[in-house]
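Values in this text are rule-based calculations from the coordinates and carry no lab data. Here the structure is a predicted model, which means the values were calculated and not measured. Cβ atoms are built from the backbone, for glycine too; each structure is taken alone.
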Structure P
Amino acid sequence: MKQNNTGFILLEVLTALVILTLGILVIIRSLSVVIKSNRLIQNHTLAVIISDNIFNRIEAKEKIIPPEKVSLLGKNFNIEQDITAINDLFKKYSLKTTWEEAGKNNTINFSTTIIDPEHRL
């Protein structure tokens with residue numbers, strides 16, 4: 001007695017191909033999410049670098065006027081600065097860095113309080 005298992009083997013192969021295809025689709029989808037997240041993290045990092053650079057120059061007592069726009073790695077960042085005197089000795093510096101990505105506005109706010117560079121101790 002010889003059994004004919006060719007139909008059963010074909011069904012196993014088709015099932016394996018469906019499972020393999022679904023697995024590949026899941027991997028491709030997760031890669032697109034990783035790429036999008038990486039781009040967002042890169043732009044957040046650039047905004048932090050820009051703001052940190054401005055704060056370092058302020059704390060080094062350089063007379064600077066931060067630019068309203070900075071272009072870095074093909075991305076445009078808008079910068080708003082606000083200086084508030086807390087008292088005769090201290091000033092609060094605030095920076096708002098914004099950029100657009102995929103039709104959505106992103107914002108990072110930083111502030112620090114330092115001794116007024118013009119104050120004489």
Structure Q
Amino acid sequence: MEKISIILKKSKALTCPKCGQGAMFNGIVSLKNSCPNCSFIYKIGNKGWTGPALINSTATVVLVLFSTLVGLLVLRGNYAKFVVAGAILLGISLNFLLYRYAHSFWIYLLYFSKMDKV
């Protein structure tokens with residue numbers, strides 16, 4: 001569990017897991033092929049998107065469900081339509097906001113899990 005918290009902290013920087021310097025992304029959503037400093041390869045091929053997609057979707061669903069339940073419990077009654085509309089907007093926004101961090105977390109997770117086997 002301690003290792004996951006370390007991976008979470010380091011992956012927030014969106015930098016290379018090997019050298020800690022090179023940026024992972026070109027712009028907002030375009031993942032670079034490799035680190036410009038140490039040439040560590042970020043892209044795993046066609047299968048490299050499923051892990052980040054699962055992390056992103058799970059985090060989004062959990063946060064949206066929690067905020068919707070809290071909103072419905074606090075506001076009640078006539079405001080239910082607004083809570084649901086807000087939840088939909090939150091879900092769409094979170095999907096985009098968490099994309100880079102989910103990808104970074106996945107790359108760090110793979111990097112550190114392979115380091116144990118070396």
Quick one: distance in nm of label points 7 Å out along Cα→Cβ at positions 55 and 103 came out at 3.4 when computed from one of P, Q, so which one is it? P
Looking at relative contact order in percent (Cα under 8 Å, 6 or more apart), point out which structure of P, Q has the largest value. Q
Computing distance in nm of label points 7 Å out along Cα→Cβ at positions 31 and 95 gives 1.8 for which of P, Q? Q
Which one of P, Q has helix-only ellipticity at 222 nm (-39500 (n - 2.57) for each DSSP H run of 4 or more, over all residues; to 500), as calculated from the coordinates, equal to -20500? Q
Work out Cα Rg over 2.2 N^0.38 Å for each of structures P, Q, then name the structure with the largest result. P
